[in-house]
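*Asks:* So, here come the structures, one by one.
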Structure I
Amino acid sequence: MEIRLLRRFAAVADELHFRRAADRLFIAQQALSRDVRRLEDRLGVRLLDRTTRRVSLTPAGELLSSRAREILALYDATVLDLRGPAPSLTVDVVGTGLTPALVLEAARRGAPGQEFFARFHTGPEPAAAHLAAGHVEVAFGRGHTLPDGVRHRPVRYEPISVLLPERHPLARLAAVPLESLRGTGPCARAGEHGSPDWEHAALQLLERFDIDPLAAHPHVQGTDELARHIRERAAPVLTVSTRPAVPGAVLRPLVDPVPLFPWVMIWRTGLGHPGLDALHRAVDELTAAHGWLAVPAGAWLPEPERSRLA
């Protein structure tokens with residue numbers, strides 16, 4: 001049994017749904033189905049009964065499911081013990097000046113002897129995908145779907161804001177009511193924070209208030225490209241409140257209601273590292289000092305985070 005195949009079967013056994021399991025693992029549903037069949041072929045037993053309406057475990061699948069988590073935990077712990085803790089810690093902070101970068105800055109102040117390496121999203125993949133691939137040891141994103149072998153904690157419910165061209169009619173407002181975005185074709189795919197997790201939340205927000213978004217286009221990264229995008233499209237861009245300044249644009253908070261993006265910190269299960277301890281202390285200090293985990297009355301949150309808070 002390959003560990004990779006066992007990890008994928010365990011996700012299907014937990015979800016009993018191929019699409020949800022594929023989303024959790026950040027892979028294509030077809031690839032997941034193919035790998036489960038490959039595991040069945042190698043073991044010589046059928047692990048799942050599949051119909052068009054449901055997925056269920058066979059007796060052999062029940063047996064393997066009950067032991068898979070123990071096998072995977074032992075494997076992960078063994079690899080960690082063999083490698084030992086890294087002297088430095090690599091942290092994906094998404095983008096310069098954003099909430100994750102503020103956490104890392106506070107951790108560096110609190111642990112001046114600890115070496116951190118900051119990485120930034122190099123594409124639109126979810127933060128947990130970078131973690132699962134071993135590119136980083138700690139990442140930041142949303143926690144609504146996470147792969148096996150990771151832990152997470154909430155960091156901040158950050159207000160969602162809007163970037164507007166300087167000459168846009170809404171730029172005159174100190175705060176922009178959500179309903180005023182109707183008919184403006186706002187963009188949800190621009191900015192360093194952009195990822196499928198972000199877009200999933202942003203599109204929920206626009207749909208909730210009957211706002212049609214700008215037609216899909218490639219993910220826009222970098223301040224210069226974002227400035228060009230705003231200038232050429234002349235459309236509002238949904239972003240987070242910590243978004244650094246963009247030439248030719250103004251940042252305005254969204255209100256009525258205040259929409260929030262739920263940041264979480266994500267790390268590999270079993271990671272024991274003084275740098276991780278420093279990040280936890282930084283989150284504790286920032287949330288206490290600035291009320292990052294407070295949810296204003298009437299604020300909007302995406303699902304499933306809203307239901308989890310209820």
Structure II
Amino acid sequence: MSGSVPPVLVVGAGVSGLTCAVSMQEAGYLTRIVTSARPAQTTSMMAAAVWTIPGTNPRSRSFEWALASRSVFEQLTRDPASGVSPLVQRELETTQPFRPLGWEGRFPWIRTLEANEVPPGYSGGWRIEGFLIDPTFYLPWLQARFERGGGTIEVGQLGSLDEARGQVVVNCSGLGARELCADQDLVPVRGQIVAVRAEGIREGISYEGNPERIRYVYPRRNEVILGGTREAGNDSPLPDPRTTERILRDCQTLVPELEKAVLVESRVGIRPGRPAVRLERDRLADGRLLIHNYGHGGQGFLLSWGCADEVVRLIQAAD
């Protein structure tokens with residue numbers, strides 16, 4: 001963009017908004033955030049938040065975004081305050097016959113599971129050396145990084161994106177884009193997780209082949225996260241006790257040690273579901289530059305740094 005560096009306003013303070021704000025700030029842009037909820041009250045705080053195989057559309061771009069994010073998370077494991085730590089997990093499949101992804105052999109962090117690593121009832125899977133991003137540590141750490149750089153977060157509700165006060169506006173409003181952009185492709189996708197205390201669980205394991213009954217186990221520093229649900233069209237924020245019981249039963253089939261787990265609480269987050277992530281350049285009614293970055297579903301953390309990098313490039317490339 002020609003001339004002096006323009007002030008940027010980010011709309012939204014979930015993981016996508018915070019990451020974009022940090023990336024733009026560190027690229028030299030004067031950056032502010034306006035949000036309807038502070039980071040600790042966003043859906044991102046309820047996320048399981050792991051780095052694993054991306055499954056969002058557009059597939060090729062999502063893979064590039066995920067690889068860029070992986071590089072950053074690998075660096076952040078050196079900072080315990082970030083809440084990012086290495087995580088080895090098994091991702092299971094039931095497809096018959098089991099088909100490799102085609103990434104095995106290309107990357108050292110993924111391989112096909114050996115037969116003795118696959119639990120009964122599954123056809124195969126992958127061993128992935130990824131990362132666990134604990135939102136209870138990571139989001140406050142990311143917010144502090146932004147504020148140390150001089151960034152500010154304003155809590156407020158926009159009636160439209162045209163009301164945003166910034167020469168450049170970055171729309172990371174998540175599910176709020178249904179109203180702000182009249183985006184009818186966005187749907188609420190309810191996710192319920194269960195936090196437990198359990199000893200001796202060091203690795204993750206997941207199965208997401210059945211969208212009606214996904215299951216995963218991810219050990220954090222102070223708890224173990226069990227999941228989950230992916231209920232499109234459901235925006236109820238209240239935990240369902242029957243779903244909690246189902247999650248506990250299903251996860252015990254993956255990790256029998258969970259039979260001795262102590263229930264902490266159930267949590268619900270409403271994800272911004274969309275057929276594909278919307279990351280593109282646009283214009284407001286008065287001609288100001290607008291960048292959309294929303295619709296990540298349940299993979300906001302996984303794609304966050306790669307998407308933020310692209311947002312910065314789009315701004316820099318604007319006339």
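Bear in mind that the values in this text are calculations on the coordinates, not laboratory data. Since the model is a prediction, treat every value here as computed from it, not as a measurement. Cβ atoms are built from the backbone, for glycine too; each structure is taken alone.
*Asks:* For mean count of other Cβ atoms within 10 Å over residues 268-275, which of the structures I, II scores highest?
*Replies:* When mean count of other Cβ atoms within 10 Å over residues 268-275 is computed for each of I, II, structure II gives the biggest number.
*Asks:* Where is distance in nm of label points 7 Å out along Cα→Cβ at positions 36 and 252 largest, in which of I, II?
*Replies:* Top value of distance in nm of label points 7 Å out along Cα→Cβ at positions 36 and 252 goes to structure I.
*Asks:* Continuing with this model, one more query. Given a computed value of 33, 57, 11, 0 for P(r) over Cα pairs in 20 Å bins from 0, in percent, which structure among I, II does it belong to?
*Replies:* Derived from II, not from the others.
*Asks:* While we're on this one: One of I, II was used to compute relative contact order in percent (Cα under 8 Å, 6 or more apart), and the result was 22. Which label is that?
*Replies:* I
*Asks:* A value of -8000 was derived for helix-only ellipticity at 222 nm (-39500 (n - 2.57) for each DSSP H run of 4 or more, over all residues; to 500); which structure in I, II was it taken from?
*Replies:* Here the read-out was taken from II.
*Asks:* Tell me which structure, out of I, II, gives 1.2 once distance in nm of label points 7 Å out along Cα→Cβ at positions 12 and 148 is calculated. Display every interim value, and only then the final one.
*Replies:* Numbers: I: 1.2; II: 2.6.
Clearly, the read-out refers to I.
*Asks:* Hey, P(r) over Cα pairs in 5 Å bins from 0, in percent, for residues 92-163 alone derived from one of I, II reads 3, 14, 25, 25, 20, 10, 3, 0; which structure?
*Replies:* Working: I: 3, 14, 25, 25, 20, 10, 3, 0; II: 3, 12, 13, 11, 10, 8, 9, 8, 11, 11, 4, 0.
Among I, II, the structure yielding 3, 14, 25, 25, 20, 10, 3, 0 for P(r) over Cα pairs in 5 Å bins from 0, in percent, for residues 92-163 alone is I.
*Asks:* Ranked by mean count of other Cβ atoms within 10 Å over residues 28-35, which of I, II sits at the highest value?
*Replies:* II
*Asks:* Can you spot which of I, II the value 0.65 was calculated from, given it is FRET efficiency 1/(1 + (r/R0)^6) of positions 228 and 292 (r between Cβ atoms, R0 = 30 Å, to 0.05)?
*Replies:* Structure of origin is II.
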